[in-house]
Structure 1
């Protein structure tokens, strides 16, 4: 008797009047949800293997396929839902931790959607971005207490800064968790649009060193791929303390994804699981963090900004204050909806806080302490479109990171099976037969187009507010109004209710 009592999550429906048994679906499915019976000369499907990645549906030449949720219904129970029961069946059969990919998909409130952007009318005329200049350029890094001009020039040189043409960067996704072609796509798009991408904790592949000036190199707890040339190659260094999808735990990369090139880049044995420790074993206090920040600055001759990335948790404002005083130039905060290649399901869905609250709390705290200028704030955790970016800047962010949105631009269909290494779109995989499905030049064009489109939309929204420079919006919460929020939530966000 099998231990498994699980039923399929999805049902593959094949229109036999349209299907020509061409086997495209068989060749395209890395999960082997489709097969071919040579005796009967027909294609068949195995619903149990389907992850609903849409690859077969999109590429079927006769549009003979569709996929929907498996129709099995349990007795209605608001507490013991079908998902809860199904997950217990899985764990009872395997004795293992439930893993998942991408971000939190629980129906928690999305606070971006409960904020509206104010607009100018008669007394404060709007600005037409098609006919008047709009400034989106953003500088990330520590700013001086005051600017002193002598003979028409700055008396003191600015600390090292990252210069962005728009307030958007591609967030940390490591080589290993995603393919080299996906990394190249983001790197090339960053070069084209004047922004940056982040290596994540997987080191920097040798092919990407020429784009080091558009690279943020990450130093995580496992120190994978960290060496002097790596630090020297990047435009900035980011110390990863935590991430939104798994606060308080380290990274996970299954050994199946650690092939020769990943092994060489990460400096670990081929085929071994890359499990980074939960803490940095040299950081147990703000003082320890300060030492690492200055060690990295010393190692790079104080030529590049140092960022510290943390997950959004309940005391994030106090933590951010300590990080700023420890000498960080940039603080990156990742909310509980942040994506990932692999994480325990329960951690992803039940740990952390919304990025909207974390951002408002940190910006307020740093302003109250008079140290807001000492550090730039970058936020992440399911930034979905240009309106989210505008709202983030109004709440106090200098820029945002995008991860899931960038992968969707490359072709991701959000099947949330990144950890299996069987991404049918060539993104979250190291299988050479799958990675070649993503052309990095086409991927770069798509990612760059996304940034171009958002850039136009941000300018339109700024113009509608009567603002011609992004700097005038930063931290200007008067330009936001809450809708459907409690007084407590409005107070935390520091915004007024719609109509007030």
Structure 2
């Protein structure tokens, strides 16, 4: 049929009254497999069990294409299952409303209607249904109708590789790959009588990036996450309590906007060193480290009382006689975890005798997986890539820079991390000056939230930015679902397209 002959095209649920026309359509679609059509009782069973899964495309009132599906508990089947097993010997008793996978039983387009991209409509419907029902994936056994012509010289694996490289045309496999399905396994003896495929089939999968595993707890997984960045003004404080009052003011402020996270800068507690200015700088920062335990305890209390996850920036901490630059994630459920600065700057090592940490990982939160890299660590791309491999959605970078060129290093590296790791990156720093604190006298900062650069994000990759060198808070919403779409359908896919056949990155 030609496009100019189409008067009406519609997608409809399959009705049992359509059976005779459906039978005729199947016979014409599978001319190479005589007798391959569903009997009326089979279609009735499918419609009774799962009406939403059975659809037809009609053009000018005629059936042009069909898609039949069931829902299965996929863990109940082996990856080497057969078509007969997955359909329960064609009874479809394997259908389970509480299952986790949409299993494709049948898709075909009548020969006279091919070339109109109708198959894409059927696959798109299945994807929307999979998302609507919160199913993990779509799975089916795909035929290889041209494999018989190459079976003598190519294994199924070699055949698939050549099809993917466009060296061989396979109308079914090419179409499925172009619709974002990926081959997962070659199965032998899947469908009786499929001589064209030499009795082989390819287990094809499409992953639902919006799938959320059912949670038995009274909690929801957030898609829109609100970040509260604190651009901290360095000023004198008479004691720890006064500094904590200022910190609580900012936590209260970002919490008032229902932020999910509050991010403090690196060494935000440095003003407390003013009273020890008569000491050497190395001794003064060790005195500052004595406050860390009390600050972390109060921050944990704030996280609970203000219902917000707090990333405490960083503070000096003494462990077994050694000085480290560390911070704490204080979750709003009362739990805490520690992170360390791995790469100390030459200045930190020389003037303070600070040591680099040894541990880093992602952290689970009620808003997804996050990572934290302190200042200089953001300038080493390997760290954030390893965190991305663990599923990080948001990278937080508390920093402290004294000059604009130091700030530019952090800013531009942080923005690169957002692009290459398909994640959001939030950076927060301190502003102002501390004339009575050695080695901490001036600061330059502009806190920002960076995004990947693709169609669903700001064209310049900047979600929000604070006024430079001004005390303030910065509130920004980030959409985690957009990262899932980017990973699958972005104009470029930095994570998926890595040449892992040539290189690898791993933790020691």
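Every read-out reported here was derived from the displayed coordinates using simple, explicitly stated rules and does not represent laboratory data. None of these values were measured; they are calculated from a predicted model. Cβ atoms are built from the backbone, for glycine too; each structure is taken alone.
A value of 1.2 was computed for distance in nm of label points 7 Å out along Cα→Cβ at positions 146 and 178; which of 1, 2 is the source structure? The read-out comes from structure 2. When FRET efficiency 1/(1 + (r/R0)^6) of positions 170 and 298 (r between Cβ atoms, R0 = 25 Å, to 0.05) is compared over structures 1, 2, which one is greatest? Looking at the calculated values, the largest one is 1. Computing distance in nm of label points 7 Å out along Cα→Cβ at positions 234 and 282 across structures 1, 2 gives 2.2 for structure 2. Comparison across structures 1, 2 (criterion: Kirkwood radius over Cα pairs in Å, for residues 322-457 alone) gives the highest value for 1. Here relative contact order in percent (Cα under 8 Å, 6 or more apart) was calculated and came to 10; which of the structures 1, 2 was it taken from? Source structure for this number: 2. Among the shown structures 1, 2, from which was the value 49, 23, 13 of semi-axes √(5λ) of the Cα gyration tensor in Å, for residues 186-353 alone calculated? Of the options listed, only 2 reproduces it. From which structure (1, 2) was mean count of other Cβ atoms within 10 Å over residues 138-145 calculated, if the value obtained is 21.9? Traced to structure 2.
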